[in-house]
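Every number in this text was worked out from the coordinates using simple rules, so none of it is lab data. In this text the structure is predicted, and so the values were computed from the model without any measurement. Cβ atoms are built from the backbone, for glycine too; each structure is taken alone.
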Structure I
Amino acid sequence: ISQYFTLVEQEASKRRRATWEVLRKKVTPRVWIILTGDDERRLEETTALLSQGLNAQIDVQRVLNMLDDRKRDANYLKEWRRRRSEAAYLMRTLDVRILPLPPNAAVAAVRAYGSDKLKAALQKQTISADACIQTIMRTRLYKQIVRELGGDPDPHTKGKPVGEKTAQEYKRVQQNASVDDKPLNYALGRALEAALFANGHRVRVMVEKRRLVEGVTLQPDIQVWIGDAEVICLEPTWRTAGGELEGELEKRQSSIGMGAIQRYALGKIHEYVKALEL
């Protein structure tokens, strides 16, 4: 038995060395999946099911249990099954997290930093930068970035429920996200940058502007550089609970459910694993 565990530890050390050798040559990326939507309660429920702990790190054990369930034969699971023994280590190495972004924060970002074309769909099209910053600062996403920068943000507390009018405004800007989400990502990136700068955090925030590193085709949606070689890669996914908007939008299938987000998250993580040759 002792020999067996010695071999296991040797193999684990070998894989750790190989992984960190790759990362040392490139950068240390953190991959955070940002779930936005028009139903705050369902956003919280889905992220709670797929993550664990105060930092909302992906629930690795849940992923492993799913990989072991042979009744699940979806294509997106096949690659992960081949690397089942490494899955937990890879997800921890990439610091994978799944965080909700409530509709009021998304709408505030669009109103303050969105393009005229994007804002045209809104009934209320503008707010001040200060109002947007205050809204962003209350999000778990902002507070976790600040914590990674060595700050000590106020603990996250649940505020007032998002009103129906705000949820409707979110639906108006979200409807074209499946075709082109770059304008939404840009608005969110600029809002985060403004909030961080307003509180003295000098970081580089880049939105779909460049590849993560030279020689790698991967181009994260939003890059928050918190060090010379350390970056938080934000991958927003703009979802809807599917409710209709009378006279404007027909009822659609919900895209906030756990299965849909799990599929998106594992697919996105695998893109990083492949691109970084981990």
Structure II
Amino acid sequence: MNLSSIPFDTLIHIQTFLDVEDVVSLRQCCKSISMSTRERTLWMTLLRRRLSRNGVLLSTFPMAELSLALLEHFVTLPERFLARIKSRIDRGYSTWQPDATRILERHHPHISKWDPAMLGSFESLKLLPGGRFMVTATNNSIIELWDLGYNPSSILPHQPLAYLRVQERLVLTDSTEIQPLTHVMDDSSGFLLFFHSEDDENFHFDMYSMHPLSPTPGFLHIGRCSERIEGVVDAMCLSNELAAWAISNRIFFWNFRDDSCGEILFGGNCQKVSILIFDVTVISVETS
């Protein structure tokens, strides 16, 4: 049996398990196989699989609105980007000028209506996988979600999709991780937002969920865990069910799904540089 004798629908299904380069290479075969590589359903499946495999929000690309050419463009983008980098390195280039430069200018009527200074200034930002959505935090404890669009020609918005005013002081500099932390949910439908704030007596660790392209996007509060201030939060980590942070010689764990907590004590007094969580395994990189 050769490829051209396989039923058309079966041939398309087989291609969903191939590498993107192999799908494109099949266009060098006969006409019927070449036609099968240009089916919209094939490229939608390949894009969904690529997004899921790399922890990218499914809402990053409006698949129902994309043409076949754009679907192919976004699926093959990683390979073309890496090939472009390799080509420049091979030719001896040490710098790379951006293809497009866009400036984000904030206009926030709900916050700056009476005093523009209430907007504050950006202190940190986190670009979610896929490059469309960005979370920013300001020096006056405001967290915002921005939709940058799914291609470089998209017009930048003047207002965020959603914003959250943290009542306590949002801490952005103590942890080795850039706050707030984000984690795309397992089903890629939305993401988790985790941050650390403090008042005069306690550390507060808050968890929110967000679905960016819901009809009324907003930060939904999942829960809070508080600890008395004793030392400095050295590192933080977030997974789909568990958050962790290090203070002095202790690592605290919080299962925000069932609101249970625990901690691990270490000998000596080490600064926890980084924490990684893999199911039931915790890796702590530390310096004395």
Taking distance in nm of label points 7 Å out along Cα→Cβ at positions 95 and 151 for each of I, II, the highest value is that of structure II
The value 44, 19, 17 for Cα extents along the principal axes in Å, for residues 215-262 alone, derived from one of I, II, belongs to structure II
Given 14.1 as the derived value for mean count of other Cβ atoms within 10 Å over residues 79-86, which of the supplied structures I, II does it correspond to?
I
Output 0.30 (FRET efficiency 1/(1 + (r/R0)^6) of positions 63 and 199 (r between Cβ atoms, R0 = 30 Å, to 0.05), calculated) maps, among I, II, to structure I
Entry that produces -15500 once helix-only ellipticity at 222 nm (-39500 (n - 2.57) for each DSSP H run of 4 or more, over all residues; to 500) is calculated, selected from I, II
I
Out of I, II, choose the structure whose coordinates give Cα extents along the principal axes in Å equal to 72, 50, 46 when calculated.
II
Tell me which of I, II gives 26 when you compute relative contact order in percent (Cα under 8 Å, 6 or more apart).
I
